[in-house]
1. Can you say which of I, II returns 50, 36, 20 when Cα extents along the principal axes in Å, for residues 116-243 alone is computed?
2. Among the shown structures I, II, from which was the value 13 of relative contact order in percent (Cα under 8 Å, 6 or more apart) calculated?
3. Given a value of -8000 for helix-only ellipticity at 222 nm (-39500 (n - 2.57) for each DSSP H run of 4 or more, over all residues; to 500), point me to the structure among I, II it was derived from.
4. Of structures I, II, which gives 0.85 when FRET efficiency 1/(1 + (r/R0)^6) of positions 20 and 172 (r between Cβ atoms, R0 = 25 Å, to 0.05) is computed from the coordinates?
5. Compare mean count of other Cβ atoms within 10 Å over residues 52-59 across structures I, II and report the one with the greatest value.
6. Ranked by distance in nm of label points 7 Å out along Cα→Cβ at positions 28 and 340, which of I, II sits at the highest value?
Structure I
Amino acid sequence: MSKGLMLFAGNSHLEFAREVARHLDTRLHEPDLAIGRGQQIKWFSNQNCMVDIKVNVRGRHCFVIQTQAPGRALIGKDDNGVEKFGEDLRVSDMIMELLLLVDGLKSAGAAKVTVVMPYMPYIRSDKKDHSRVCIGARLLLDLIREAGTDGILLMDPHFEQIHGFCRQRDMTLDVLEAKAIFARYFLENLDLENYAVIAPDVSESKHSGPIATLLGLPIAIIDKRRVDDNEKTKQVHLIGKEDVRGRDGIMMDDEVASGGTVNSGAEYSVQEGVKSVLPAPTHPVFSSMEGLHKLQDDPNISQIVCADTIPISAEKRRILTKLHVLPVSKYFADAIAILHDDGDLEEYRDGLHAGLKELRSKLK
């Protein structure tokens with residue numbers, strides 16, 4: 001890798017950050033730093049955080065890897081290399097870590113700082129549903145930019161118009177798409193002659209349509225109506241059900257939280273003639289333990305496939321045994337290398353799609 005690139009990580013998903021560093025063959029500067037210079041990120045008993053950059057970053061291009069999920073603060077390792085953890089951290093704590101890391105790096109003379117945030121919190125707060133509601137996604141991006149960020153890299157944000165939330169002259173925003181990664185898994189592991197793509201709602205059809213094209217599958221769309229703000233929805237029609245009846249359905253989405261929408265979508269699809277449903281959300285938020293049990297016990301759900309953009313605890317994995325997690329760290333490593341060299345992510349995406357077409361031809 002180029003001499004100018006440096007990798008830093010907060011506490012949100014260290015396993016993922018370490019995999020990115022491994023693919024790049026580059027050292028990762030972790031919260032505890034582990035080189036005898038003290039903690040780079042330290043949480044105090046008053047719940048304040050201090051970031052103290054322990055290495056020379058002057059003139060370097062620094063990438064800060066910080067997805068957004070609850071976790072624990074890494075405070076060091078014992079004599080046997082076993083990690084020691086301190087405070088339990090919330091999503092808001094991880095955001096503060098990120099802002100302080102960016103500010104600290106720029107204050108220390110970094111030439112450029114790019115935030116690598118596989119999953120962005122507040123992403124669903126993207127519009128004024130009510131007259132006095134805060135648009136949380138815009139505010140978060142404003143904070144990240146004001147901290148000194150030069151660019152940000154996301155995967156599958158909830159809405160495509162997120163680019164409009166950034167003034168590109170102030171902070172560039174790049175997006176990695178997971179559909180090519182999921183499509184390769186499906187091509188290699190499923191008998192796709194028996195499958196179709198089910199869009200969980202009309203808005204998601206713009207993402208489900210391209211993967212149906214990549215896989216050469218028919219598509220149906222669930223027409224659902226959200227009753228209120230408590231995540232309850234009602235399905236009223238399966239558009240295109242004649243094309244998918246008697247098939248297993250792949251249900252793409254950007255994330256799964258409580259899982260209620262997945263359960264109800266699977267149940268409705270089966271009622272309309274689909275054999276079973278394979279949900280494939282990019283981001284495994286899994287905010288409800290009760291919801292995990294319901295997903296596991298749902299007879300309409302054959303398997304769940306997701307990316308590793310958010311850490312999934314051992315307890316959650318024990319509950320949800322039908323879960324298969326696709327690693328995406330290599331793709332982020334590739335994207336970091338491209339961005340560092342001022343390359344074109346569109347060419348990278350086109351290459352992934354071309355690889356899928358070649359794979360489809362071989363499998364026919």
Structure II
Amino acid sequence: MTQNAQITPVILSGGSGTRLWPLSTPEKPKQFLNLLGPLSMFQLTLQRCADQTTYRNPVIVGSARHIEIMQDQMEEVGAIARTMILEPYPRNTAPAIALAALAAENPADLLLVMPSDHIIKNITAFRKAVLASVPVAEARWILTFGIEPTGPKTGYGYIQQGDAIVGSDRSLSAKRFVEKPNQDHAEKMLAGGGFHWNAGIFLFRADIYLAAMETHSPRMLVACRSAMNSSRREGKLCYPDTNAFASAPSDSIDYAIMERAEKVAVTPVNPGWSDVGSWDSLFEICDKDEHSNVIFGKAATIGSSDNLIHSHDLEIAVYGVENLIIVTHENKVMILPRGQSQNVKKIAQKLQGED
């Protein structure tokens with residue numbers, strides 16, 4: 001890192017987390033839940049970038065409906081935001097990041113973009129990968145972090161690495177992005193080597209991201225710039241103009257920018273990462289008891305194994321069952337086989353009367 005340079009974390013906190021129903025709801029989505037212990041994933045993300053020798057105070061981009069939750073949870077861990085940009089509508093990651101880039105104090109500011117609902121167990125390994133990537137980002141590359149695959153997962157996008165980048169002993173050009181593959185395709189990619197999971201964590205200069213957006217998604221940039229130019233400010237709170245932001249196309253950074261831009265790099269890293277995107281992924285990353293059960297809250301298991309039980313409201317007792325997900329919250333109980341948690345959204349929609 002160049003002398004006195006610091007990185008501005010951009011924490012994306014606008015997700016709805018429907019795949020972790022019934023705990024995760026639109027009013028309190030998964031990033032604000034204490035799924036793994038006393039701190040929420042939002043708070044863990046704040047702590048991940050708390051080292052002020054490396055990071056500035058973060059820019060938070062989230063939903064205006066969650067302002068009180070965010071402020072309360074930040075206060076609990078002593079985090080202070082540089083700015084809180086409160087989206088009036090969800091418009092996916094590309095416009096959200098554009099708002100943060102437009103709010104940068106200096107066009108050449110380095111932005112480390114992180115979702116607020118991911119787990120990273122090895123903070124030291126992650127920080128080393130970030131610092132090693134700084135010269136690449138300063139050299140005008142748009143950089144993403146690739147996670148070393150532990151198996152042919154079909155729930156993640158993949159990045160194929162290209163050639164090594166001159167001047168870097170760690171980063172490589174990104175040859176192509178692959179959307180969530182089927183099982184056969186995932187196995188072939190891993191067998192061939194050179195593929196990484198797409199973690200959705202990025203490092204780049206603010207002006208380079210905006211330049212790429214001007215080239216590849218100009219209508220989105222016009223809407224975001226208008227929303228910020230007409231924004232309402234209350235101290236550190238920034239409310240982008242509602243009508244202007246509503247005109248921004250809804251798209252992910254992967255589709256809008258990463259798959260189209262020319263100078264895209266990937267830094268491989270293995271920091272104990274999970275997007276905690278489902279109850280199955282939560283089961284995978286948690287410590288197990290002697291019968292391979294994962295238990296949160298009040299539960300008794302007899303002759304049962306390989307189950308995930310999450311219940312702080314009710315006492316749960318199971319006998320002779322295997323490979324189940326059992327989750328309770330208030331007056332809701334959900335039971336389904338492990339390996340089927342991709343269907344949780346369907347369950348939630350069914351109970352809410354949606355088709």
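Values in this text are rule-based calculations from the coordinates and carry no lab data. Every value quoted in this text rests on a predicted model; they were computed, and no experiment measured them. Cβ atoms are built from the backbone, for glycine too; each structure is taken alone.
1. Working: I: 50, 36, 20; II: 51, 35, 32.
Derived from I, not from the others.
2. Details: I: 13; II: 19.
The correct label is I.
3. Working: I: -10500; II: -8000.
Clearly, the read-out refers to II.
4. Numbers: I: 0.85; II: 0.15.
The structure behind it is I.
5. Working: I: 14.6; II: 17.1.
Going through I, II one by one, mean count of other Cβ atoms within 10 Å over residues 52-59 is largest in II.
6. Details: I: 1.4; II: 2.8.
With respect to distance in nm of label points 7 Å out along Cα→Cβ at positions 28 and 340, the highest-scoring structure among I, II is II.
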